[in-house]
1. Given structures P, Q, which gives the highest value for distance in nm of label points 7 Å out along Cα→Cβ at positions 51 and 83?
2. Suppose mean projected area of the Cα convex hull in nm² works out to 10.2; of P, Q, which structure was it derived from?
3. If helix-only ellipticity at 222 nm (-39500 (n - 2.57) for each DSSP H run of 4 or more, over all residues; to 500) is computed to be -29000, which of P, Q is the source?
Structure P
Amino acid sequence: MLTGFLQLLSFLLAGEIVVHLAALPLPGPVVGMALLLAWLLRRGSEPSENLGKAASGILQFLSLLFVPAGVGIILHLERLQREWPAILGSVVFATLISVALTALLLRRLSAGKEQSHD
């Protein structure tokens, strides 16, 4: 399992290095996760047992990551009460835009797939 954690940490470090060197406006862990995904897809097989165990071990504690968000909401509760219409409007608007763009992308991709099968 230690090997799996070291693999995860190495991809995290690689993501941080790529973001730093390329001055990307992305979080290093996100780039590291994309690198890990690319590595797994290129490898073409299931992740090693050690990597699977390490990932499962981390996922058991995923709910703890919501604690800082909850504390932040409580800390800024007065501001949220003051600005809830703008927050709600932006969340609803962003959700509608995301759903519409996803539908358009799905239509375009499925149309291309139907043409290739003919």
Structure Q
Amino acid sequence: MSFGEQDLNRAFLALADPTRRQIIARLSTGPATVNELAEPFKMSIQGISKHIQVLEQAHLVTRTREAQRRPVHLNPALLTELTGWIDKYRLLAEQKYNRLDAVLKDRSAHSG
């Protein structure tokens, strides 16, 4: 599945909130229910549910039904897409710095 720029924008906006980042961090260890996700926060279940809705709308998490439970799961495909986007620009920046290092090293060798 390929994600577009709108999906990336929505995901980065969702991740701008520290509570949602903590929820993502918790889900990286495995699925959890809303009650389980709410435990470490001084927030109502409704408040956590709103954060989960934002994460769902950003396609960062999904929900399934297991009997009476509705666990929340991380969407690894979108996380891969986000890290790929970040890595692309990190690599470009690294290449620029590597070229600059080479120029400075060359200058240093010729002036010494």
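1. Numbers: P: 4.1; Q: 2.2.
Biggest value here belongs to P.
2. It must be structure Q, since only it matches.
3. Working: P: -29000; Q: -22000.
Source structure: P.
We did not get these values from a lab; they are worked out from the coordinates using the rules stated. From a predicted model like this one, the values you see are computed outputs, not experimental measurements. Cβ atoms are built from the backbone, for glycine too; each structure is taken alone.
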